[in-house]
Structure I
Amino acid sequence: MLSLKKRERLKGRKSFEEIFNSGEKIISSDKRVRAIYRVESPVNKSFVKIGVAVSKKAGKAVFRNRIRRLLRESYRLNKSEITEHLPEELGLSILLSPYSFLDEGKKYRLSYFSESVVEILQKIRNSVNPDVNGS
């Protein structure tokens, strides 16, 4: 199956609001992607939950959904950057969103967001678990 599992998804308005209100913000160096993350500990088993938010200001629904799918797929392909280095009994909720203005007329590809998502995952990994060297 080539999608995120149910337990890997961040769902519900309350979850999104908690992360927006109390999470730490990180922006990629190319200013394409922003992440807000929240560490939850202790938990029985370590987990990473991901959510994607695209503002209505970005454009029409079809365009926003495409951006959402691209960000989610970028995470799915690179989630080992963070999941393999997460300490035991630590939960992590991440909310990804585009940071810069997106041109609705442009056809964005996966490669546009991939490097930014990898960089953000490495920054989160290093802040959550400073013992691991960033490679």
Structure II
Amino acid sequence: MLDLTWNETLSVGHPVLDAQHRQLMDTMSELHGTLTQGGAIARAAEVLDVLLEQARHHFATEEELMRESGYQGLDLHKSTHARMLREIEAFAHEAHNSPATFRSLDVTGFVAHWIVSHIRGDDVMYRDSMSRL
């Protein structure tokens, strides 16, 4: 079972970003629950729309703070964010327009990757840079 509970190991050392990560995790938890417990694809589409807007806002905030802190990995991080947004957009489009072929397992895999690889891996890399703000 995917653990979508916030804990301090996910902290990036900035209260705004930590709060946004908590919010994203709450939304991803709702999405994961909808998909794994037989929820309607229409509901998953709604949650994906919310996740997309939250991600856009979060990524813009995160990238601006990275720029302000002088984080050296900004360009690579931005490209990762762009790829993630394209994936969420594609999932949302599919959920809205092709519910019969919606790839719920791919979405739950994406959510797991986001938590494990991106937040726990990529995002914690800028923790020291955020301490300069």
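Please treat every number below as a calculation from the coordinates, not as lab data. Nothing here was measured: the structure is a model prediction, and the numbers come from that model. Cβ atoms are built from the backbone, for glycine too; each structure is taken alone.
From which structure (I, II) was FRET efficiency 1/(1 + (r/R0)^6) of positions 47 and 103 (r between Cβ atoms, R0 = 30 Å, to 0.05) calculated, if the value obtained is 0.25?
Corresponding structure: I.
Have a look at I, II and say which one yields 1.00 for Rg/Rh (Cα atoms, Kirkwood Rh), for residues 79-118 alone, as calculated.
Derived from II, not from the others.
I have 38 for relative contact order in percent (Cα under 8 Å, 6 or more apart), calculated from one of the structures I, II. Which structure is it?
The read-out was computed on structure II.
So if we calculate distance in nm of label points 7 Å out along Cα→Cβ at positions 15 and 95 for every structure here (I, II), which label has the highest result?
Checked I, II; max of distance in nm of label points 7 Å out along Cα→Cβ at positions 15 and 95 sits with II.
I have -22500 for helix-only ellipticity at 222 nm (-39500 (n - 2.57) for each DSSP H run of 4 or more, over all residues; to 500), calculated from one of the structures I, II. Which structure is it?
II
Out of I, II, which structure matches 14.6 when mean count of other Cβ atoms within 10 Å over residues 23-30 is calculated?
Values: I: 14.6; II: 18.9.
Checking each candidate, the match is I.
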